[in-house]
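Here, each number is a calculation from the coordinates, and none is a lab measurement. Only a predicted model underlies this, so the values are computations on that prediction, with no experimental measurement involved. Cβ atoms are built from the backbone, for glycine too; each structure is taken alone.
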Structure I
Amino acid sequence: MATTAVNSWNAIKARHEALRNDAKFKPDKLTALCARLDTNGTQLDKQNEEKEKAEKIIDDATGPYEACTKRITTQHGEVERIAGQMGEMGLEDGDLKGDDAVKTVTKACALFVNKTDELAEAAQEIAKASKELAGVVKKMSDQYKAKREAVDAAIKKIKADGAKCEGDIKKQVAAYQKIANDMKDREMAGDIGSLNSIVSQLYSFQ
């Protein structure tokens, strides 16, 4: 049998007939409180699992992120390569003095223009990959934000109710212990009191 607050309280009641049958312990308020505490504990575990799923959102974005940055790096290298070639395409003075100067200048300029087209294409690829990269990062950020805010809000609510429930259990335990002590049953009072330590070991809502 799983160790829960309810099961622990039922085990204590099983050892003491008065806790089950004596009108002084009716209605049994601890069972409902323990059940509520167990529910909070289960929900807290689930939300902590959801928190881990939020981290997976970032992990899942790694692949697309790296693919985009690789494209940008590659095209940046192309820009540098093409720009270097363009820098080497200058005309010498002798090129302008020969009979075929017009042909030489026209050809050189045509080649240069072709290089500017290549340069523009590489730059456009950088812009395209950069835009996609921005989309990847924004989508990841939005999804992570939504997930974590929802999880954090749920955890805050669960912890607040769990802490209150723990406090209510302690008050009820104290009330039942007083009844047991008034009945001169120290063993039963001690068993009732043990529920507090069991509960504190089971869950932490701080």
Structure II
Amino acid sequence: MNAWRVAFFDLDGTLTDPKPGICGSVQYALSELGLEPPSQDDLEWVIGPPMIESLRVMLGPERAEEGLRLYRKRYGETGLFENRVYDGIPDLLKGLTSEGWRLYVATSKARPYALRIVEHFGLAPFFIETFGSGLDGSLQHKDVLLSHALAETGVDAAKATMIGDRKFDVLGARANGLPTIGVAWGYGSRAELEQAGAAAIVAHPAEVTAALDAVAR
């Protein structure tokens, strides 16, 4: 196995499409707080960054924690399973693992939720470990999360690659010395990924392996 065959995958918008569960749970939280929630299409921007930060934008700092409690109430019961694996992802992961890649999940989502999603949708066998944030808000930013993941795994950042759909993935990886392959099927635009400095952008999971071979150092 080549030493550089290590990849960290984002979860939401990269491995799975979480829109109904995430946006539906935000709508629930806003409704419970007496607000008229936007449509799910108008809430797509909350997919990617830490949820507490999005709730601060919508609710202000004084009500964001209550909004997060309500969000988690629905998301933890049903929202996390209102989700689907993108077409082509299982084949991609199967191919990479058969070729000797060491794969990890690195998501700003709370780790207990991420573990349940990865297991529920049959992705757990492909990943050595799933790294996520704490319910207390720790490790919620990608730069800190990836630093933690690198330390825990002993992976040399110069030999690893990040794969994700938002600028947060690219910027967090860059802060740790990792290149990022941006995926265009998620919730970040191609322009967002380019401006953040993605090393490559792919339009379909079938293109990821070649992109990894091209950017790996």
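Comparing structures I, II by distance in nm of label points 7 Å out along Cα→Cβ at positions 33 and 49, which one has the largest value? Mind dumping the intermediate values first?
Values: I: 2.9; II: 1.4.
Comparing I, II, the top value of distance in nm of label points 7 Å out along Cα→Cβ at positions 33 and 49 belongs to I.
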Supply the structure label, taken from I, II, corresponding to distance in nm of label points 7 Å out along Cα→Cβ at positions 9 and 57 with the calculated value 3.7.
I
Which structure, out of I, II, was mean count of other Cβ atoms within 10 Å over residues 25-32 derived from, given a value of 15.1?
I
Could you figure out which one of I, II the value -12500 for helix-only ellipticity at 222 nm (-39500 (n - 2.57) for each DSSP H run of 4 or more, over all residues; to 500) was computed from?
II
With Cα Rg over 2.2 N^0.38 Å, for residues 73-176 alone coming out at 2.61, pick the structure among I, II it was computed from.
I
For 33 (relative contact order in percent (Cα under 8 Å, 6 or more apart), calculated) the corresponding structure among I, II:
I
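Output the label of whichever structure in I, II has the greatest value of Cα Rg over 2.2 N^0.38 Å. Please report the intermediate quantities before stating the final value.
Working: I: 2.23; II: 0.98.
Sorting by Cα Rg over 2.2 N^0.38 Å in descending order puts I first.
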Taking mean count of other Cβ atoms within 10 Å over residues 137-144 from the coordinates of each of I, II, which one would give 13.8?
I
